[in-house]
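Each in structure tokens, the structures are laid out below.
Readers should treat all values here as calculations from the given coordinates under stated rules, not as data from a laboratory. Keep in mind that this is a model prediction, so the values were computed, not measured.
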Structure I
Amino acid sequence: MELKQLVFLGMTAIFIPVAAWFGIRYRWAERMLVAGALFSTCYLIDINFVSMEWYRGDTKGFEFGVTDWMIISLIIVMAKAPRWKKKRPEPLPPNASLMLAYFFLAVLSIFVAYVPVYAGFGVFKILRAMAVYWVAYNYLRSEDDLRFFLMVLAAMVAFQFLLVMQDRMNGIYRAKGSTPHSNTLAMYINMMNMIFLSFVLGDANAGRRRYVYWGALGMGTLIVLATFSRGALAMMIIGYGLVTLLSAYDRPRPQKFKVVGLMLLAALPLVIRVAPAIIERFETAPEGAEASRHQANEAAHAMVQDTFFGVGLNNYSHVINETGYARFIPLESDRGIVHNIFWLHASEMGWAGLVIFLLMIGNFFLMAVRYLLRRRDDITSWMATGIFVGMTTLWLQSLLEWAFRQTYLTVEFFLMAGFLAALPRLERSIQRERRNRKLKLAWLAHTMAQARQAR
């Protein structure tokens with residue numbers, strides 16, 4: 001074991017018990033852990049154990065980092081803090097059965113994998129992401145919690161914006177911020193862009209918060225433009241249009257159309273400024289890119305046809321380079337990862353793995369649709385709209401990308417899914433608070449009326 005790994009384990013052994021102790025005793029410390037858990041997902045500080053950096057697959061070791069410190073500390077706080085006795089975290093959140101089935105098939109893939117340790121890397125990443133999902137779901141209990149999360153998300157966008165500005169000043173053409181690739185950054189930010197646009201259109205009484213929503217949306221839009229990611233640019237346009245339509249369906253207020261008009265007017269000079277570069281980016285796409293994607297898809301299809309349970313999670317890159325499947329892709333430089341997340345799942349986890357994966361993410365979409373159809377026009381509806389459209393952009397672009405397997409996007413998806421799953425409970429909590437408030441006001445009015453009569 002390397003020195004840096006020993007040091008990191010020592011820091012882990014110190015941080016988690018100390019942070020958990022403070023979180024159990026003090027509400028502010030718990031809030032700091034929540035903010036840290038969220039913010040750490042936009043600048044991952046991970047250590048790879050059993051590291052194989054030369055491997056071309058999506059995961060190169062057993063990743064463990066600062067985000068895990070925060071999540072484990074929060075799990076301890078939620079289990080031990082007296083203030084959490086009444087809240088009682090749920091051991092099995094919504095969609096748990098499909099998520100556990102997905103995890104089971106991932107574990108099973110270790111035993112059929114060409115290189116089992118590579119599959120182990122992927123299984124550990126899924127476990128980390130599901131821990132994030134569990135905490136996000138169980139922590140979101142009140143409107144104040146959601147408002148707090150939105151402020152942290154805005155800070156995350158602002159942080160990435162500063163890194164992108166630094167990239168541009170350093171002459172980097174396609175900015176990537178803290179992420180491994182510009183496409184990853186664009187997909188990561190697009191998820192949050194949809195949420196902030198939904199709140200810009202929906203939260204008419206936001207007050208000063210409106211400036212935060214507008215600021216985050218503006219910075220997020222500029223970030224995606226700075227990546228020059230063709231797929232993400234298309235998804236951003238589609239996503240903004242879909243959020244606008246769903247927001248109008250939720251409640252067609254004239255104010256919403258005014259906001260959209262102002263956005264278009266404000267964006268026009270920017271569009272004129274960057275249009276030539278964007279057009280050039282589309283025109284100068286590598287001629288062989290489409291052909292290599294098709295070849296990789298054919299190789300993935302052959303793998304799943306030959307092996308019922310697939311070649312093993314995180315094993316595609318090994319199999320395509322070290323076995324007879326290399327015949328599908330003549331150029332060795334193109335033998336990385338198939339650029340389609342669904343074919344990647346099929347080849348590595350079999351048809352069963354792909355079906356369970358589709359059912360799992362499909363169930364999250366159904367959760368959001370339930371809100372969209374009810375047309376409540378409240379904070380839960382705005383959040384559901386943003387997450388629904390954000391997920392839509394993620395999975396549409398994943399038809400041409402494998403980036404979901406990168407830790408940034410894996411963790412972000414399960415984080416947003418946790419928020420989404422918590423919305424029904426949050427709605428009930430908000431309604432209960434409103435009823436209690438009305439009862440208190442009614443009691444106060446009754447008491448004051450009795451006092452006046454007594455005089």
Structure II
Amino acid sequence: MKKLLLIWLAAFAAVSCAQEKQPSKPLYMWFDCEGNYATLSHPDSIRYYVSKIHDMGFTDVVVDVKSIMGETLYKSDIAPYMGEWEGVTRPENYDLLGYFIEEGHKLGMRVHGSLNVFAGGHNYFDRGIIYGDHADWQSQVYTEGKIVPISEIKSNYNGMLNPANPEVQEYELAILKEFAGKYPDVDGIVFDRVRFDNITSDFSPLSKELFEAYAGTKVADYPGDILRWTQDADGKWSWSQGPLFRKWIEWRASVIKDFVTEAHRQLKEINPRLLIGDYTGAWYPTYYYVGVNWASEQFDPARYFDWATPEYKNTGYADLLDIYMTGLYYTLVTKAEVDKANGVVGQRTEAGMSDEQNYWYCIEGGAEWAKKITCGVVPVTGSIYVEQYEGDAAQFTRAVAQALRDTDGLMIFDIVHIINRGWWSELAAGIAEGSMGRQTKSTKRIAGKAVQHTENQ
């Protein structure tokens with residue numbers, strides 16, 4: 001009897017020990033390049049904030065190394081260097097990411113570089129590569145019945161490039177490869193803005209030619225056969241679908257899929273251990289506006305959405321990713337809050353968003369569908385945009401907890417908003433609350449080996 005008791009106690013201890021050693025969900029803190037430019041111009045500040053978030057339990061750091069202007073924060077042989085922002089300057093030998101890698105690795109943290117891929121200008125400052133040697137690469141936007149360069153639309157700060165342009169693709173692939181070669185010790189790369197600007201782009205003659213080749217048909221009325229703008233009696237403009245709209249949507253998503261496929265192949269050739277990550281918004285029902293299908297190929301959107309062709313599922317690229325960050329950029333946290341909203345949808349400022357009241361547009365519902373759409377092929381990291389919560393610290397804490405509880409990890413965008421608001425305790429409270437959910441192990445094959453992550457039940 002005593003022997004049996006000892007065996008039982010040993011088994012219990014082993015189970016308890018296994019539970020204690022079970023890996024927690026990864027916590028990512030994002031460092032935006034413009035918002036943190038002055039602060040991160042000093043190695044001591046980098047050391048301080050890396051240490052601070054490590055002590056809070058953060059496991060990963062994401063550092064912007066290529067801005068929306070198309071300028072890099074390391075010395076590139078291809079892209080211009082971002083050596084100044086709002087009067088603060090940095091020398092070309094200032095190794096921002098190098099400092100992060102050094103400090104992060106000392107503490108056992110992973111460090112990722114993020115690159116704004118198809119972004120080429122900041123329209124509020126008339127700055128970026130579309131304002132220099134590559135003006136011909138910028139998106140041509142079809143809006144309110146006319147086609148204009150995106151640099152002329154000052155209401156949109158994103159001066160996006162045309163992702164379909166082969167020259168643009170070649171240029172951006174070269175930068176990605178250069179980055180991977182310059183930083184062999186970096187743990188991962190996170191793609192940002194691997195997309196078109198919106199449903200209104202790109203309507204250049206080049207895109208028409210490329211689409212015709214893809215679809216195997218001539219567009220008699222361009223752009224009317226794809227998108228039509230009309231104006232009502234009150235002068236309000238609205239767009240509607242042309243007869244080739246669904247095929248056009250499919251083509252745009254194929255452009256992005258092909259680029260991600262090629263980027264994945266070339267980056268893994270340089271560094272097989274490099275984790276390939278991607279950020280997109282979570283609002284999948286309207287994310288076709290920006291030409292992106294972040295689903296798994298196993299998911300068939302044509303079963304759910306009338307804008308998707310039967311072939312659209314072939315454009316999904318989640319299967320290529322090691323890390324997927326979904327932007328749960330909503331002020332409504334639960335589906336119950338959506339029911340009570342009575343038409344108040346919360347802040348909707350991101351590309352591709354609509355104003356509809358739907359479970360998609362809350363953290364709980366968005367996370368639920370993100371997991372469904374990706375079909376388990378990649379861990380889903382719920383991402384929170386701090387600025388959306390303005391003075392509502394309590395709602396921010398609830399949002400953090402919900403995102404962490406409902407997904408495989410948490411990303412906070414961005415540390416500057418935590419610093420400016422002093423929301424460290426609110427962030428910690430949300431992480432603590434979100435970590436209390438019951439977890440089970442699952443695996444994701446990353447860089448040739450099985451790596452454990454967790455899923456809420």
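Given a computed value of 22 for relative contact order in percent (Cα under 8 Å, 6 or more apart), which structure among I, II does it belong to? The value was obtained from structure I. I, II: which one has helix-only ellipticity at 222 nm (-39500 (n - 2.57) for each DSSP H run of 4 or more, over all residues; to 500), as calculated, at -10500? Answer for the origin of the read-out: II.
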